[in-house]
Structure 1
Amino acid sequence: MTTYQIKSEKDNTNWDTWLRKCSGSTAFHTSIWGDLIQKHFPTLSPLWLSLSQGEKPVGAMTCYLFYPFPFISMLHSLHWNLPGGPLLWDEQRLEISAFTASLISELQILAREHRLVEIMLNTSPLGPKIDDVCLREAGFLTKETRFTHLLNIQQGYDFVWNAFHGSARRAIRKSGKNGVSVRLSESEKDMRSFYSIYLSLMQSFKSTPKPYSLLFALQKSPIGRLVIAEFKNKIIGGMLFLNFNKVTTVWMVASLAEFLHLRPNNAIYDFTIRWACENGSYWVDLGASPPERIGLIKFKESWNAERYNFCVYQWVRSSWRYHLWTCIEPLLRGIYGRLQELKYNVQKTLKAIGWKDAW
């Protein structure tokens, strides 16, 4: 049987170069993302795992150690239910059972070292398969099967445009006729306007917003781009998308409800897809959708994007500590969300009265 080695890398200097050889790697796997996440979420610490067969490198896997509360420690690949899991160099092939056994062995070592309460292993829709039987025998359960929507753009924008559903093309044309314009922006002022819209959307969904400082840092980073939609010189919507290797990922989209009849979201998506085609991407990932969001799913599929499943495996090692965390987590999430809104509003007020270091 083939033996695979999986080890933690302390030095992430060449991590992104390594990742570029991996099929399906995204911005979420990069050291750039990891460094920003650790800076803005001190309870999350990236863990870089290199995969090799003997002396031959075959792939990589990005994980995060999560320390949300005293006596609570977890390992997630990746956090926030993002597709993660192991990634392979393009030319490699795996013996799935042998590789899964090696992966389980390394995760068990990490579990003992860090006294983990839980391990969450999210596979990648573009990554290798993992042996379900081996995982179940080791105590991993399939918590859920999720899906994201991927749009293959390798044949170029003209081909992609013709494959859009008629409803998507009509909405794009309507947006243009209505006077909606779309552009990339590196402006902090534009980011603040977008973030205000994003905050309102999160409040309406009763969801926890990401901090402004993270979005602004991503806008300035090599992996982030901010798209702005305007109508009569007023910002009415936008998108923060991420780009790495051959995958452009839609991450945050928000528009003012009173302008949705102008179809700004359609214009934003079309602009982003065209940008991805012109900048060498093979895939546009429109993101995972909750199964109950039928309208959102229908919207994504109007771009001819297809569902790609990925699994979320869970191994609970301490039931009482895990139960404690499930009781505490909603309260902490609510407090964190309100603090982000308060922090942003205070910063905006200070900026308005001329405080130079407000942001």
Structure 2
Amino acid sequence: MTDQVQFTITPDLLAVLGTISGKPLSPVSPLRYGTATDTAAGTGQLAALGICNADGTVAADKKAAVSTLAQAEGFTRIYLTTPSRVIEYIAYFGPDGTVAGVTNDGGMQVVTFPAPNDAMLELIRQTIGFSRFRSAPFAARLSPAETLVFSAIVDLQRREMLRKFADGNPAGRLAVSGNEILAMLKTRPGTIQWLSGAFVDLLSQKRIPKPAAVDGIVASLASKGLVTTSGEGCLLADEGVLLARTHLIPSMYLTLTTGKGQPSGKTNVTGFSCIISGVHDLLSIDHHADEVELESVSSAFVAEYAKTFLNDRAVLSALDTESPGAPAGGNERRFCPQCGGTVRPGLKFCSSCGAKIS
């Protein structure tokens, strides 16, 4: 078994390390970060950290790690926001099968080689849970504008529930107007307590609809059975009310991103985000092009997804393009033979019904 090597480096020295690595840097290499404006001074700092010798030669025990970081063909990034801390971990996959892990520790980059992927997976399991149970099934496929309007309606219902709970009164189904929806979408970015704020951050403020478009978007949501309309405004349908209730107070956010460098220099990326409000209350967000997929998932599903994208290199192959602008063959939709639900690439069981996928 190969002994683990670990060293800590500041972000501003990554480009210097790339310069002295002696390797061509791949499109996804973290050693592309920044600009090595003063290589001599940077080399001295790296030497003081024990990463290289005084002459700029990478230390013998660090060479394999640096080589993997320099030539990485792909990566998987885990970003988990919890009530007490933020966890950021990136696994870089070398072309020779090696994997180096980089953990963000208060701005310092802790490099571990070989990557401690199993330890990270256990940390995820211990943090978000590992149950296969979902308290309130929900699934919808929406446009970005529909997603923003729907999340604002959910937030307005959540706010009503929180107010009534604080007063000790039962909360009814709330009818909201287009102006109230737009006001909810103006919540300050980064305010993660509100789902609409999280979606605006994810999809961009440019996606917020104009006032004249809101009624049409509400009508579209009604056609999909997510809301109902009345003379007083629009109301959430049963599924939406349950979603508002189960995500009354989100506690954690997880984002998983996997990328693969291409010969063109571009990077193909896939992944998903997840809002976590409890051990059994997780909402997966998968957005690509002009479509957003929302789905209630189990914590075991998220852990399995992370395991696949950290350990199965076939996921990287699925991100290769056959020709410029062509979709990767591995990204074609797969469906569960048991319930018909969408199955994400690489997973061994259906997130909707738990059936094994062959």
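What follows is calculated from the coordinates using simple rules that are stated; it is not laboratory data. Quick caveat: nothing in here was measured; it's all calculated off a predicted structure. Cβ atoms are built from the backbone, for glycine too; each structure is taken alone.
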One of 1, 2 was used to calculate distance in nm of label points 7 Å out along Cα→Cβ at positions 201 and 273, yielding 0.7; that structure is 2
Could you figure out which one of 1, 2 the value 176 for volume of the Cα convex hull per residue in Å³, for residues 65-256 alone was computed from? 1
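Tell me which structure, out of 1, 2, gives 1.3 once distance in nm of label points 7 Å out along Cα→Cβ at positions 33 and 281 is calculated.
Working through the options, I get structure 1.
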Please state which of the structures 1, 2 yields 42, 22, 20 when semi-axes √(5λ) of the Cα gyration tensor in Å is computed from it. 2
With distance in nm of label points 7 Å out along Cα→Cβ at positions 9 and 129 computed for every candidate in 1, 2, 4.0 is reproduced by structure 2
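From 1, 2, which structure was relative contact order in percent (Cα under 8 Å, 6 or more apart) = 16 calculated on?
Working through the options, I get structure 2.
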If you rank structures 1, 2 by distance in nm of label points 7 Å out along Cα→Cβ at positions 89 and 193, the highest one is 1
Taking helix-only ellipticity at 222 nm (-39500 (n - 2.57) for each DSSP H run of 4 or more, over all residues; to 500) from the coordinates of each of 1, 2, which one would give -12500? 1
